[in-house]
Structure 1
Amino acid sequence: MAAARDLKATETAGSGNAVELAKRHLVQPWPFAGSVGAEARALIGEGDGIYITDGTGKKLIDGPAGMWCVNIGHRREELARVMYDQAMALSYNTPWYTMNAPSAELAMRIAGYAPGDLSHVFFTTGGSSAVETALRFMQFYNNVRGRPEKKLILSRGGAYHGSTYLSASLNGRPRDRDWMDGADDLVVKLSSPDPFRRPRGLSISAFTDVLVDEFRDTVGRVGADRIGAFVGEPVQASGGVIVPPDGYLKRIRQICRDNDILYVSDEVVTAFGRLGHVFASGDMFGIDPDMITFAKGVTSGYFPLGGVIISERLLEQLRRSNHPDAMFGHGLTYTSHPVGCAVALKNLDILEESVLAHTREVAPYFQAQLKTLEELPLVGEVRGLGLMACVECVADRDSNDPLQLDKDVGKRIDAHCHELGLLVRPLINMCVMSPPLIITREQIDDMVSILREGISRTMDDLRKEGVWQG
């Protein structure tokens, strides 16, 4: 044991080499079996505004804003000071039998922005635990109401809802579940509302009708008395920034209401400014869900925090039930963490002061400039909303083949862009962009220029290798 401690101390003190230490000791998220526990990824040393600096000192535009989350940008001293001040005042309290003031104030502030009667907040540690909480609440709600069979969950292809067991069971992206187990007996999958992938010759309006009919038919076939919830992102983020057709979400919401199915709007990505509003469900899509899950941008990535906003109607039904002693046996050590909630309060102040308005002002320019990339023959579609967008590459535009010849085209583009000064989020044949909300028009121009060059270089590579003739 002593020898092991000495070895570790020598490694840490002597090298300062994070890459080598990672290869020896760090298990990365989403690893492949052939390299698990023995890999290092691009090292990021610093961040400032919309920029990050990698391990070699290269300055990069943070195209994905971390992971959709660094909404107000890196190195905001206001958030760092709040973090310090709150930690010095109260670093932690157990949520089992005590509470703290920042969590109560934050719950009130968040409820004020939520649509409909969503008025109560349960805080979690992130997006996965937020979705897990919403699903466990649905199970508890139906158990208390004497409907233990009403537990099935409707989800969709292209969805991403988390990495905990139950939340991950809802995921519908390629490769997410190839080697992983899930609660498949609890989940019913529906089609992705992806207009780009609709059958050729089908209008957007007709495609919307097909999606709604599929939803309605599934409820009829499975039985509304067995379906507890539908979980859906307003915009499918990690599925490729899938913006649903106009009116689709409202029609799905009505079917859920008619059949007493809880509608859970997963706003882990779309909330806190990504689409220019604190929440997109009501302000952008005109729906009032039964629950909204959130995380990421609530603290702009400065502290792990998430949560679920719950309808007053649901809580009132529980309070009036015949089982007043029934316990919602769910909680986390870091539920309502005082430091996280204090950071979120300050983050919300900053969003309210100027960032939300700036996002709404600059988003049309962001979308329009990225749309010019459709001039490149490798690009099948550029789509998005607010400050989130996806560039989808295809082998040819006649078939919209998602480049089956090279599933790493997104990584190829990212590698070229990294060399040129831009970090991209590669997703198989797609590149996702969701920069910090403080990005300026000039910085958008820089980002799009680099992305154009990265795609052009990738086209040259594919042609030279003979795997693409576009």
Structure 2
Amino acid sequence: MIESLLVANRGEIARRIIRTARRLGVRAIAVHSEADADLPFVAEADEAVCVGPANPAQSYRNTEAIIAAARSTGAQAIHPGYGFLSENADFARTVEASGLIWVGPGADAISAMGDKINARNLMAAAGVPVAAGTTEPAADLGAAVAAAAEIGYPVMVKAAAGGGGMGMGVAVDEAALRTEYDKVRAFAERMFGDGSVLLERYFPRVRHVEVQILGLADGRVLALGERECSVQRRNQKLVEESPSPAVSPELRTRLLAAAVRAGEAVDYRNAGTVECLLDPTTGEFFFLEMNTRLQVEHPVTELVHGIDLVEEQLRVAAGLPPTFDPDALTVRGHAIELRINAEDPKRFLPGPGTISTWVEPTGEGIRVDSGYAEGNTVTPFYDSLMAKLIVHGQDRTEAIARARAAVAAFDLAGPKHNLPFFTDLLENPEFLSGNYDTGIVSRLR
């Protein structure tokens, strides 16, 4: 097993990784910005290094500072968490060129999946279903108009280098396409340094379902069940659950097999996620993207399978077999995750501030992965995620009941927060039925 691990991230995911590392007897090293010096993950690490000011480009995305911190502390490996440098192939290559172990997939797999057009083409060649769309970037507006006419309206206009629900727009006709194309291209150039745009079929009513994969050290790729991620605002997730209430046993077999093919197509190692769109009226699913990292929502998979995905990541990186029997995976009950964000519960706009009260719920089947504590300040420099409230029950009904109780018991004051939204959602007939889609949040507001 790896003996010392530098965690190149912050907040709840850094704290989460540190917790597993320390349980395994692995020395955990944190890096942090000046703005995060007082957060729990810094205090809980065995050692901590400040890598720069609040601006992520000067700290959490500062490759030179992070590699220097690894060298000065004698770290053996680097875990990137999610976001920041986690899907940066150049960073992965730099880590390995520095003689360090990279806890993640190979740089070639990251590169292959980072370009959404290339990823679509690779998946189609591997027999993974993809929605109708462009096989190369729409070089200009004229090419986009021609492609949309062939695909048929409405179309999704997407940044080819984007991810995480960013850089997307819907065009219902040519006039809208002209607006969205320019908007998405400008956003992509600004955010990703790459203005490439792709178009694909847009589904007005669709579910977002993903499969957790794990590429083992021996070359096998496993599918660890699916997660339902259709409760979203601005194409970004708020709630995830596993198993998905929309997936039948027959569909699950097809979905998981496709995810394994996707991983095998890029010789995938370590943890990753194959995201798909599911048409609830036809049962068709289509490849959306592959996240070449640990997902925010990994705890729901952990709870239903009884495994620690961070431990499995470390074992793969160290060349060790998994802790479980890959041929005897079982699913236990139902798990739901709620993302507790520092944002208002109606418009979902960020509302940072100092936490005056922070009392986490406890009890059977309740888990809280938090990045903050009472007295900490949620700053405007980073994502608004403060904590993840995860519940587990024997079935979906029990999980929802535990989620209701946990939301009611979570005492939080200071920053704006979205707990009232979850109170409403957990009483909403559409959500309770399990028959919902990505439009549910807009219908709740």
Structure 3
Amino acid sequence: MQLHFIAIGGSAMHNLALALHDKGYTITGSDDVIFEPSRSRLDAAGLLPEVEGWFPDKIDSSLDAVILGMHAKGDNPELARARELNLPVYSYPEFLYEQAKDKTRVVIGGSHGKTTITSMILHVMKYWNREVDFMVGAQLEGFDRMVRLTETNDFIVLEGDEYLSSALDPRPKFHLYRPNIALLSGIAWDHINVFKTFEAYTEQFRIFLDTIVPGGSITYNSEDAVLNTLVAEWDAPVRKFPYSTPEYRVVDGATLLETPEGELPLQVFGRHNLSNMAGAKWICQQMGVDEVDFYEAMGSFKGASKRLELLAKGSGNFIYKDFAHAPSKVSAAAAAVREQFPEHRIIACLELHTYSSLNHTFIEQYRDSLNGVDEAIVFYVPESLKVKGLQPIAPADIKKAFGRETLQVFTRTDALEKHLDDTPLQDTVLLLMSSGNYGGLDLEKLLSRVQ
């Protein structure tokens, strides 16, 4: 097949392009900007566009299909040319389904934990040399790509994102995969720029349940009240497998999981990660891995990239980075670090990086999310709201929303950097939570202080 990618430089898009290139397809692509690591990876495979920009003359009748990335706008000139020629145009998830429709599709969804659960499943499969196709949203240790597609593997494991598919397709991505085996980890309002109410957001998960193939299964977190009710009220010819957080204890900074074979020391920690592990176990068992083998493999699981990732470790001090930005994720990450390091001072530094996070209505969802730490810091850039034409939000508004008078709010990177420079880190755990980079914070300088 000859395929053209509009917005080939995206994190997911370039991985799909590389996977299809490995499969023997002829791939071309365009983008108006391509960052690392996409640029180097595409270049190494000979797929990097010679010039950045959109070029309608790249689109001709020799193409079998065009794949449209989320980054591309509806008025993209290459898209206009493809429509003029009546070429098939697929969103990223639509084309993934075309590649997966003859396989057993395992789809991992939920507002939080889906990347980690998908990563756990893939780690177990790799540990036992079981070949599966996959698509996951984070770089995994031991995997050079985030997408693998073959003609031979029976299973494909897909991270089921609830965000929209493309500029032309407003359906959430996970509505398109039609799982044989599905998992939902929980429901906590997110993507409020698209789903204006919690009810509208929750409805997307009900629709997802309806896409499960008859005779399939749903594995779900029974400790999530909203999800538990949704599944209980849903009637379909599908098997239901509830899971909950397993028994564990923390001893001298180590998390020990209770298993039928005895206590298992883990390299990840936090109640949310133990819950994720329980869900992953159910899925792996449905894929043919028994409980004992699952636990053996999980003993060496170090976590997904940017999910409570240890950046630096000294003599009694640590710096962790977590991708957390939604309220439920912030609360879970802070609680996990507090439980793992009960004798340490915990400093949590959260960047409100997404426009949803800085919405006057939504920000109330963060109330009490940082109450378990010793020092709480929030960073945001007011100018970014002006760029989007959004209502300004003041530091006082943020303090009030979080419900913490001692919350420190910074709006300039240099001021945050000076504060962290002046803060002693002995017997301290610094938890950095952001999907951004704090406006260009010198992270290497900060890490060098941990000894």
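Bear in mind that the values in this text are calculations on the coordinates, not laboratory data. Not measured: the values here are computed from a predicted model. Cβ atoms are built from the backbone, for glycine too; each structure is taken alone.
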Distance in nm of label points 7 Å out along Cα→Cβ at positions 204 and 220 from the coordinates reads 2.8; which among 1, 2, 3: 1
Relative contact order in percent (Cα under 8 Å, 6 or more apart) derived as 11 - corresponding label from 1, 2, 3: 3
Structure from which 22.4, 66 was derived, Rg and Dmax of the Cα atoms in Å, options 1, 2, 3: 3
